[in-house]
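Next up: the structures, one after another.
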Structure 1
Amino acid sequence: MTAVPRQRQPRRALHGVLLLDKPLGWSSNDALQKAKGIFRAEKAGHTGTLDPLATGLLPICFGAATKFSQVSLDADKDYRATLCLGQTRAGGDLEGEVLLERPVDGVTHEAIQAACAAFTGAIEQLPPMHSALKKDGKALYEYARAGVEVERTPRAVTIHSIDIVAWNAAAHELVIDVRCSKGTYIRTLAEDIGERLGCGAHLAALRRTASGALRVDDAVTLDALQAMEAGERDALLRSPDALLADWPAVRLDQSEAGRFLSGLRRRLPSEPDRPQVRVYGPQPKALLGAAHITAGELIPDRLLSPIEVQALVA
């Protein structure tokens, strides 16, 4: 008997933001592709890579929301990191081989507070070899896997805060909450704190708890998504403007909205200069795009298509 080929489910023009809780051991792209398949979405992208070792918040953008993914990429991030003191490992995390072991005796809560304070504020970090940063078109982790170390340039980042959640002296385990700017490498921060304490450290676990105003408490797992009906899943999607929630809003009437969508600047003499605004048409959910205001002019930056606007309003 000839097997009947399975019919592929048609893809959908879906628009919105899914707050996904990425599982341990999955790459960000693997999680993205799985979510895209579950929703049968035509177009999808994520807003910032998490290593397979890390879990937590991975905002997934569908359709029109992909136009604003850079906003989430640029946003401050929150992490809960577990450090193992006394061991330095290749790659700076639990998966690497042990390079050096040093005693942790004498490390106090006060010493840890001082070490964390030393890395709070504007600092420079040397990107780790086990990172997605590219050199000559090739990711650093590809060089690392081949046993090659390349020259890297320190990068300026900002650590807004480091809070000590728990310190288990017997297990040499330190748990911290970190709020930082984009581009911060938490495994590098873990190693630097360990060196400051004189005992070394590596990153044993990492969980992203926030990206801008988006929180992991509101995220859903892939297992939970698969167990839901299609309507339940779709109800979880946030409007694309969830990525712009911190920006001031500007609303235009029907005629002005049409002109703005065609890429024309609009006069807003009563509005102050603003570097970032979200722009709506007259209907409540009619997001038109992102813009800035200079000298009384509303200047388009990223625009939705009329079809995308209509899909959001429907």
Structure 2
Amino acid sequence: MMSNSVRDEVLRFCFAGIGCTSASFVTNPVDVTKVRMQLDGELAKQRGQFSKAYSERHYKGIFRGALTIAKEEGILGLYKGLTPALIREATYSTIRIGAYEPIKVHVFGAMDRHHTPLLKKIGSGATSGAIGSTVAVPTDLIRVRLQAQRKPKPGEQLRYRGFFHAFGDIYKKEGLRGLYRGTSPTVQRAAILTATQVPVYDHTKHTILNHGWMIEGPVLHIVAAMTSGFMCAVTTSPVDLIKTRVMNQKIKGVPVDQRTYRNGLDCLIKTVKSEGVLGLYKGFIPNWLRLGPHTIISFFIFESLRKTAGINPI
């Protein structure tokens, strides 16, 4: 028979996956819009179009961008990449959020959940995020490429017809290594994201509780999640943009020295040179509008399921 402690550990992982996959389903339209905005006007200065890049954007902001996608590709266009997005959350987020507390306790020795130093929480989040993302890189890559696909012009064909076609095509043309393209910025983003998201949620919640400003419950969970979501957008937007561009670039038949980006660092340098530092924050608003609701939904469900199962809150 499973002991209570093992049962609680297993349930924490399951509840983390349920919360994050539910949030991913709700926020997928924002994610698609964010990816399109991150690729809009890519390296415009190098193509001699820097002066027109902003005024001639195809996706002019989060709301108009989403409307453009819906108009050109239908409502389902906003749900491109949903299958790999859900699979990714079921693996990556199950691990990164489910493993956060065990790592915090067993690796960083944080035995008192009410008074744990912030640095230990950040270390725990970075570790669990890096582990989770390493497992899920192929699903993240396929998600980005499917979400980046615009409606084909007359005579053109879609790059990928769906999740399984994308997986097979990438493996056939680029090999196993191709499925792990962008691993470095992906792991970096996940480490930064989880080192921000879960610790900020955890620390904000217990700071409020310790000062007696609020009591444990849904309202406190939403306040802590809103704070966490905003900080995540601030810390992850640059590396998220780099990850999207590196993953989306075409490499089949393109010599290494002629590819748009050799690696994440090369993408960073070229983006700043061509689009300025603010270019790294393209898609910031949709990133925030995605991470905010995503964090709120994820932790609201996560905490609610824990309470139902008789497990202490974070």
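Nothing in this text is a laboratory measurement; each read-out follows from the coordinates by a stated rule. Just so it is clear, the model here is predicted, and its values are computed rather than measured. Cβ atoms are built from the backbone, for glycine too; each structure is taken alone.
Overview of values
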read-out	value
If mean projected area of the Cα convex hull in nm² is computed and equals 22.2, the structure in 1, 2	1
For helix-only ellipticity at 222 nm (-39500 (n - 2.57) for each DSSP H run of 4 or more, over all residues; to 500) computed as -6500, the structure of 1, 2 it came from	1
Distance in nm of label points 7 Å out along Cα→Cβ at positions 17 and 105 - highest-scoring structure of 1, 2	1
If FRET efficiency 1/(1 + (r/R0)^6) of positions 73 and 169 (r between Cβ atoms, R0 = 35 Å, to 0.05) is computed and equals 0.95, the structure in 1, 2	2
Comparison of 1, 2 by relative contact order in percent (Cα under 8 Å, 6 or more apart) - largest value held by	2
If distance in nm of label points 7 Å out along Cα→Cβ at positions 97 and 249 is computed and equals 3.3, the structure in 1, 2	2
Read-out Rg and Dmax of the Cα atoms in Å, for residues 185-272 alone, computed value 18.6, 62, structure in 1, 2	2
